[in-house]
Structure 1
């Protein structure tokens with residue numbers, strides 16, 4: 001039975017992805033801060049493993065990975081949007097929080113997964129949740145955009161450094177999947193084009209099911225009418 005650990009599994013893209021992998025018979029590590037939400041997802045699935053942890057807590061994350069055991073795939077998904085404001089109105093503590101979650105948390109998870117896969121000796125796959133913002137920012141999103149650009153560098157480094165160990169790394173850049181995060185943005189922008197979060201989950205599944213001899217370094221999946229391509 002293949003295994004995947006999903007961070008940020010309690011809601012949105014993480015939850016949709018975790019539920020799809022459970023349906024497909026994978027052993028799934030459900031990692032997030034809210035254990036009550038994780039328990040609901042795990043109901044009826046013997047292969048679900050609830051892992052309560054904050055991605056910014058190195059000790060809690062180390063314990064969660066140890067409890068999960070052998071790992072084939074990491075979906076490095078947990079993240080927050082942070083303040084929506086021009087840079088001079090962003091509090092330093094808000095900047096630090098977004099940096100710690102979106103970049104620090106992803107680094108911690110990737111480091112643990114890489115180490116476990118290397119020790120297992122059979123390779124593995126790390127899939128980082130980037131964003132359209134890893135390429136093109138929204139207005140007033142300096143914290144989120146900066147971290148997502150950094151994830152691209154993390155993904156490239158993991159892909160390169162993983163080659164000797166058959167560890168692949170790829171990045172999925174998701175645009176306007178219907179989730180709590182996007183719902184907040186849509187409230188302020190009612191004309192925003194969105195897509196069902198299930199499309200994002202199926203895209204992660206496609207990346208995860210590939211043999212380790214093949215990799216999708218970068219994938220973009222987005223609502224068709226998002227103003228991402230072209231000029232506006």
Structure 2
């Protein structure tokens with residue numbers, strides 16, 4: 001098979017890696033398989049990417065860059081935070097492998113980008129410097145934690161299993177627990193069956209924003 005190093009670029013390699021990661025996950029991404037997809041030899045890839053870790057980080061950065069591409073200049077800080085947060089959530093839902101990369105800090109540059117985007121808007125809320133790091137960190141940890149957990153749940157089930165089926169089974173399991181030992185789970189079992197993950201995620205963002213503004217003074221919504 002003829003090599004095509006002249007047709008290769010880092011961007012093209014990363015794009016192909018993202019497609020492979022979506023299809024097969026991290027275990028299916030090898031330089032040999034990626035080279036075959038790009039109709040080249042594995043050695044040609046090393047001119048652009050040093051190793052698999054660098055490739056995974058670059059793929060994660062590319063996905064998150066798209067998730068954070070929305071222009072926030074015309075939005076209030078609260079709306080900009082929601083936009084960035086749901087962008088990350090949707091990106092990880094579409095590319096579950098990104099959740100593992102972010103939760104393991106395998107791609108620190110991507111985490112820095114998310115933190116900068118959220119922190120800039122927390123700063124715009126008028127949060128004082130003494131509370132700025134903690135407030136922004138709470139948002140970052142929530143966004144990455146919930147989105148990564150959602151992605152992990154999706155990766156843990158059999159292919160083809162629908163989200164409603166998963167929620168129905170879990171709700172039934174909660175309903176079957178001893179109500180004296182698990183009164184709370186019995187109370188919310190029905191809501192688990194009917195809830196929307198994205199809406200629940202945004203509700204958590206709103207709760208954190210409410211806490212931030214309540215602790216640091218009122219601000220425009």
Structure 3
């Protein structure tokens with residue numbers, strides 16, 4: 001367990017540095033005298049700004065989105081390629097049971113949740129929203145988030161084919177669209193809700209693999 005935990009801490013630190021580098025540099029050069037970095041990227045207390053029924057409707061929509069198993073649309077050969085790849089983060093915890101809980105919490109809520117939200121919903125989404133308007137900004141960051149996952153698979157050398165890349169783009173892009181909407185339209189621009197939702201979703205996926 002200690003080995004997995006140390007590895008997850010290293011991954012969390014590395015990811016946070018990598019994903020926060022551009023936002024932090026941009027803020028330092030252009031905005032450090034105007035506003036704090038945390039305020040600038042939305043890392044502050046969330047406050048509900050929409051009607052409660054909007055949040056409830058979002059919760060229902062996200063529940064069905066998260067529980068949709070798009071792997072049923074993928075051929076067995078491609079799934080086997082994914083399940084056997086060390087490049088897929090969740091596979092690190094495959095079959096190790098309770099030993100995965102602490103490392104998965106660190107990796108999913110910090111390395112994925114915090115780090116990715118700082119860059120995509122904290123930096124890119126807010127800059128795009130300022131320049132293009134909220135709706136267009138949310139859509140553009142979602143497109144980039146979906147493409148990031150395609151690029152990761154390509155760099156990792158996974159032979160998953162165009163169909164799997166298309167499904168990955170649609171699924172991850174839709175998730176980013178919902179998270180952007182949650183922050184900007186339902187809450188007060190805080191990225192804390194998307195960090196928690198992103199981290200929770202990834203953690204559940206890791207636990208399913210760990211206890212399979």
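What follows is calculated from the coordinates using simple rules that are stated; it is not laboratory data. Here the structure is a predicted model, which means the values were calculated and not measured.
Out of 1, 2, 3, choose the structure whose coordinates give helix-only ellipticity at 222 nm (-39500 (n - 2.57) for each DSSP H run of 4 or more, over all residues; to 500) equal to -20500 when calculated.
3
A value of 53 was derived for percent of Cα pairs over 21 Å apart; which structure in 1, 2, 3 was it taken from?
This value belongs to structure 1.
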